[in-house]
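Enquirer: Please go over the structures that come below.
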Structure I
Amino acid sequence: MKFTTDTLIQFSYFFLFLFSIIVFFDVIIRFKSPIKLKIFFLSFVLSILVVSYLSFIRSGTDEYVFVLRLCKVVLGTSLVQIFTNLYFIQHRKIANIYVIASYVFHVFLIFYVQIVGYDKVFTKSSILENSYNMPIYLKIFVDLDFSIFNLFCLYYIYNILFKFSYNNIYFRRVQIWTFCFFTIIATQLFIILFSLLFKFPEHFKVFVPILFGIILLLIILYRPNFINNNGSKISFGFLFNKNDYSQDVKEIDFNYHFFTNFYFKSKTANIEDFSNIMGVNKDLLFKYIYFKYSMSFEELLNKSRVDYFVEIIKKSQYKNYTVEALALEVGFSSRQRFYQPFKKYHGGNPSDLIEVLN
């Protein structure tokens, strides 16, 4: 068999595919919690696995083009969600908006192409480049999506590498791990910049993504071990040292205002208002709650309300209350908003619990 560059490309894709399978099962076996973060890691690896497999078996320029495009979206959005949920959960809402917008656009693109026709949208595809040209009005959205992804990653990486500084072994390992991602993203941006000034060999555009894929899988494979077991405990990138906030948020004051004074029963309860009551910075309060209770302020509110519901239904004065009246009594704005937190933090149905107790 004659060994050509095309043969080397095929072997490279096949190796990347096999390596993806190894890393995929490594995440399944070693990563314990939280499950949401595990799903994002698996999605990240799975997107590389699918791209490498389809690129290996691909025989035409337009084969699997939408699947390959969607895998790139999954790769980018998964990485954003990994950083968000692992270190910067306070940015979760804006990250979710970006993820939803990205998927909405690409679903629209698929339907748009089906209606207009593939040949009228995509032109001059190249199997070596695994890419295609598209009209400027679509390319603007693709480039915007790519730019937002890079801004998210660079913002997170900048904070971890340069803004935060904590003298403990956990944070130093996270910095090294994050720097590996930074190297890949920065190198990718430099290559894109230089490609506008210089013409690279055609095969170069194939081998670089393969090399990036291998390095990304190595980064996932050699992630800090404590992430596998305590991912939810080190969120925000700066939550590595309890002393960072212990002198600013007093546990006795927190318990008095939140639990003894039943702040959680307020239907207008929010972290901004409670931070004013406590006289502390909102971010410090958020970190205190997340580190101590492993949940956000809103989740602590709902759990406290559910626990209080379970407590008061045992008392005679609440015996004739309806479920809706009890939900309002413990702080929920409606009966409908009560059911999901109840099922999450207690399980079952509140009506069934009341019936059993009666």
Structure II
Amino acid sequence: MKIKILFSCLIITASFSFVFAQAGASTNKVGTTAAQFLKFGIGPRAIGMGGAFTATSDDITAMYWNPGGLSRMNSREVIFNHIDWLLDIKYDFAAFAMDVPGFGSLGAFVNVMTVGEDMVRTVDQPEGTGERFDAGALAIGLSYAKNLTDDFSIGFNAKYIREHYWHEAATGFAVDVGTLYKLPWLNETRIGASICNFGTKMRLEGRDILELLTIGTGGENLINSNLELDSYDLPLLFRIGVAVDAIKGTTSRLTVAADAIHPNDNTEYINSGLEYAWNENIFLRVGYKSLFEKDGEQGLTFGAGVNYRVVDALGVKIDYAYQDFGRLKNVQYFSLGIRF
């Protein structure tokens, strides 16, 4: 059985690699994909570990990093994640997941990105036309994961994506697939792989791309037409990772993790991180994100968390993370989770 599972993992990984080879054939596709907000990391726990979470995923944020890990929750959980991102961008994530005995784990999530209003400016009116515009994005999805054996699990997300800029909007649909395999005889070593944002292209549509044309010698015939805008791929991400509990005692645990990421719109990079847990109640984390990414600004991350059980059937999780963005300063992450 274990040999069959390992063979299945290799087949899935090879399939993912083939998809990325097709989608990322160009060597210079930086900035050519839509829905960039889908690349914002979710959850201070994962961010504090430098984003090395593909094989560590065992809580509700597995929906983002590796949906296969959602089946390791074994409870019901709610999370609220707020991020004050760069350039006054606000990003929020909320999700609910539950374990259904004999069926698997089910979940639902919503991501919302908002950008504050600004003045509409033109070449003729650089100080503003008196109008204001805004922009934002939304992703809504459902998740399902199941333990196929005690050591092997698989999971899926299906999501609707929408971006809008003033009067224009673009929509799309995507799926995520992830697997997680545990090697219990090697210090609880886990191997994970996921492919995220595999879906349709997105193209802006709206009233500002309408154009009024005049037809005929006298110009008296008017017809409406649409400007033809290009369609753009979603930011496809392939992750493969490994996590090892280097120390696992009665009160202490130290997890070491590393991920290799292949995006379709940038160079490959590596995330690495550590998580120390005391009694599974107090957590300290440190990591380094986007190592070897060409011209990248991300780097050092660290964070902490508290898992407090109010009563036997109710627990509260509070997590914080800090991420260095080099010349772009830093981003801080906060989340509140309730497990019941």
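Enquirer: Tell me which structure, out of I, II, gives 20 once relative contact order in percent (Cα under 8 Å, 6 or more apart) is calculated.
Expert: It was calculated from structure II.
Enquirer: Where is FRET efficiency 1/(1 + (r/R0)^6) of positions 149 and 205 (r between Cβ atoms, R0 = 41 Å, to 0.05) largest, in which of I, II?
Expert: I
Enquirer: If you don't mind, another one. Quick one: helix-only ellipticity at 222 nm (-39500 (n - 2.57) for each DSSP H run of 4 or more, over all residues; to 500) came out at -22500 when computed from one of I, II, so which one is it?
Expert: I
Enquirer: Looking at structures I, II, which one was volume of the Cα convex hull per residue in Å³ calculated from, given that it came out as 171?
Expert: It traces back to II.
Enquirer: For distance in nm of label points 7 Å out along Cα→Cβ at positions 93 and 157, the calculated result is 0.7, so let me know which of I, II that is.
Expert: This figure was derived from II.
Enquirer: Another question, then. For which of I, II does Rg/Rh (Cα atoms, Kirkwood Rh), for residues 181-300 alone, calculated from the coordinates, equal 1.25?
Expert: Corresponding structure: I.
Values quoted throughout were computed directly from the atomic coordinates according to the rules given, and no laboratory measurement underlies them. Owing to the predicted nature of the structure, the values given are computational and were not obtained by experimental measurement. Cβ atoms are built from the backbone, for glycine too; each structure is taken alone.
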